[in-house]
1. Once distance in nm of label points 7 Å out along Cα→Cβ at positions 317 and 429 is calculated for every structure in I, II, which label goes with the largest value?
2. Have a look at I, II and say which one yields -21000 for helix-only ellipticity at 222 nm (-39500 (n - 2.57) for each DSSP H run of 4 or more, over all residues; to 500), as calculated.
3. Assuming 19 is relative contact order in percent (Cα under 8 Å, 6 or more apart) as calculated from a single structure, say which of I, II it is.
4. With semi-axes √(5λ) of the Cα gyration tensor in Å derived from the coordinates and found to be 35, 27, 19, which of I, II does the value describe?
5. Quick one: distance in nm of label points 7 Å out along Cα→Cβ at positions 157 and 253 came out at 6.1 when computed from one of I, II, so which one is it?
6. If you rank structures I, II by FRET efficiency 1/(1 + (r/R0)^6) of positions 261 and 325 (r between Cβ atoms, R0 = 30 Å, to 0.05), which sits at the top with the largest value?
Structure I
Amino acid sequence: MSAADEPGDDATTAPTAGTATTPETGPRPAPGSDPDYPVEPVPPHARRSLFSLAVVLTGFTLFTPTMLAGAQVGVAFPLGPLLGVLALGSLVLGLYVAAIGWIGARSNLTTVMMARYTLGTRGAKFASLLLGGTQIGWYGVSIATVGLLVAQVAGWGGTGAALVMVLAGAVMGVTAYIGYQGMYWLSVVSVPLLLALAGWVGWRALAETGGVAGLAAIEPTATLPLTAAVTIIVGTFASGGTQAPNWTRFARTPAAGFWSSLIAFFGGQLLMLACGAVGALAFGEGDFVLVLFQLGLVAWGVVFLVANIWTTNDNAAYAVGVAGAEIFNTRSRKPWVLACVVIGTALAVTGIYDHLIGYLTWLGILIPPLGGVIIGDFLLRRRGELPDSATLPAVRWEVVAVYVAASVAAWWSSEAGWFIPPVVGVLVAAGGALAVHRRPAARAAG
């Protein structure tokens, strides 16, 4: 399969109502409509292959701030246990995202549109605000990373960094504004670049410490409970992963949605964490920006980081776009993409970068229960089938109560240091969604 096939439509499928057809490109949406269908199921002619989805989602997860989380975890464990912790956290995240990604491919809806079926038409507004708001925050984190790195390389002060953030914020919104096709081609170019950067970091780290044996001999310089470490790992993409249906809804089969999510959110996540952790062990520096300088990758580092942070940031802005479309029930995501660019850039300039780890921890507590109630509702209750949207209530209060209870359970797990808070949140939420369905069914049977 060639890369040129990926963004194109399946020309063998007959066009649906409201689309136009050209001999070169196949079916296309009617003039004035959004080609990414933010509030509608993606029609068959617009769906993509497993390769295309894996490229886009992997570009999303190859995120240099994830290396910062890996660096924080890396200095707290010896090499052997560290690899186990990174693999465990990535597996938890990967399986969670793969499950919700399968649902997205089955329903062909975005996460926030699926939330209408789980939380109700008005209850879904909360999901849109929560998920869209956190992605605006990630947009700011990414812009701050670029601005601070470039300013350090150039020897500029705070004003220079702020100007870079503004420029990067504007440029990185372009592919999100274009949509899936723009994000795909950016990822095709950028993913190999970041893989090369990751390989270079790993090779230099091994050379610096005397190989694997040298890395294994390094003693931890910090302490971190296992549960906190896994929460940080899951928190890096708890929000983004919950929104994987925004892209897996384009899958041609549910299996493609599952495997593309697992490839990206287990494999890509583990790679980024491992590179950050190894860099911290080898150079004693938890900030990956400074690790790059120590590796002598200043010029190439700027090029690679800008290109690959872009692949995550456009996904974040895109997620805000579809959340905004759901909130205001509009058929276009583009105005909300622009809003993300403006607000996210402002957050970067005001210093959100300094609060990254605490932000990730809270994401690991609050976001997974939302995905859990969707998983429980669709997989356990609906078996993946959607009811008529005209019959949906404004708010399904019983499911909202389940979400609140699951969030409290995840928070308690974090405070008590018991088990893994994101896992607790997902399990309580999924189980609660099933329980609130069975109770009325049992009453009806009685």
Structure II
Amino acid sequence: MSPDDTPSPSNDSPSPDDTSVLHSRRQFLGLLGGGSAVFAGVGWFAPTWLPDVVTDQFVIHYPEPPAHVWRPEVSETHADEAVARLEQTVERAQTLKERVDSDSVPRRLEFHLRQGDPTGGWLELAKSASDTHERLSNATTGMMFAGETVGAAKAVLDEVDPEALAERGTRIQSRAEDVLDSFSDYAVSDPTRDLAYLYFVEESLASARTQSRHWERVVGEGERESDYPDDAVVDTYASYLQAEQHLEDARYYRDLYRENLGEQTEPYADALATSLKTLIQSIAALPTHVEMRERVEDERDLGQRTPYGAARWELLSICFDDQYQFNYGADGHRHGHTVQRLVETANALLGRRAHEFALDALDVDPDDTDYDSGRTFRAKRRAVRQFRSVRKTYDSPFAGILAQYASKLIHAAELGIHMADRMFPMWRNRVEATTYYLASEGQMHAFDEVFQTIFDDS
């Protein structure tokens, strides 16, 4: 057995969400005769020797990196406060619903004013979740549904105050700006730790800022009150509730950042600006998304009807996303979010570097008409090992944030195989999964270069 065929042991602890997955994994491994020895046994022969139906299962059940590589802890108090906020909204929604004459409800609002729990079960899920991240997430999702009920009832009862809605949105935006201004110098004592907290602050602020603009986006300014559509009212109440929760999350993460600062700090804003400039210059030296798309389009009239064509198009989509540069302008909801922009720009560079690696490692010919699942399994195995190797070297919180997308690619890759519905031939599901694994591995191969650019060049 070669070293490359011996899977690395997993030290990832299962979360409560993984219980059913682990149960099915253990059933599968038990049927084949025993735990990780099954994966180790694959090393005695090439995975492509096995039937696709077998190696498809190896792909699905091979151990993966943690779904969340690093994130701040969420305290019991913060999670419980979100649940309490949702409970208060539910009480308000139920009170308003009781005042609504069911015969006066327009058809498009019937769903929001249906009988039963306004949250659609999310309140109970939040209250029963033992994991605080899950409790907070479920409560925040429940606020959307409960807020929709409040908005629908307000619309039917003709109790909507457009001016008050606009002021509420402006107030949320102003408070978000205050949080952002509170760390404008980006003071750090340990950049690889402190900037990780600030990333989560800015990410939460981005959600708060964009959702607090819902009314002005949907309705616009200067329109008559009679022009305000009921759907806009429903969505605005929901968006504002979630925006206010995201604002509370941002404050919570900001406080964690402050608590973890050492006694000796230094401003890091200029260093971040320098690192960001270097990353942008590195991306500018590479082909753009449009240029890469034209190359693929010009290559033999390439479509997705063959494994080679499907792989090329999927790699373009994964590795050349241009979203990283949006909404950071003066009018954008991420304006001034320096750490968030740095992370997204770094991920964009990692993706482009990964494209070069994945093309070299693809091992698909233009004339191929099928794709063996064994190749997909080998690609996943290499991606997971590379991920763990890099994380062993770069184990800081900020490195965890930077590695998050590579982990996400590994988790997303198997969905086409695990949930195959025969809409596409299985070779397509397998080759597209392989592109995800190769892109993840390629990102982690380029990780050292990008990480050092951020912290050594600054």
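What follows is calculated from the coordinates using simple rules that are stated; it is not laboratory data. On a predicted model such as this, the values are computed, not experimentally measured, just so you know. Cβ atoms are built from the backbone, for glycine too; each structure is taken alone.
1. If we compare distance in nm of label points 7 Å out along Cα→Cβ at positions 317 and 429 over I, II, the biggest value is for I.
2. Details: I: -23500; II: -21000.
Among I, II, the structure yielding -21000 for helix-only ellipticity at 222 nm (-39500 (n - 2.57) for each DSSP H run of 4 or more, over all residues; to 500) is II.
3. Working through the options, I get structure II.
4. Values: I: 35, 27, 19; II: 41, 28, 24.
So the calculation was done on I.
5. Of the options listed, only I reproduces it.
6. Working: I: 0.85; II: 0.50.
Ranking I, II on FRET efficiency 1/(1 + (r/R0)^6) of positions 261 and 325 (r between Cβ atoms, R0 = 30 Å, to 0.05), first place is I.
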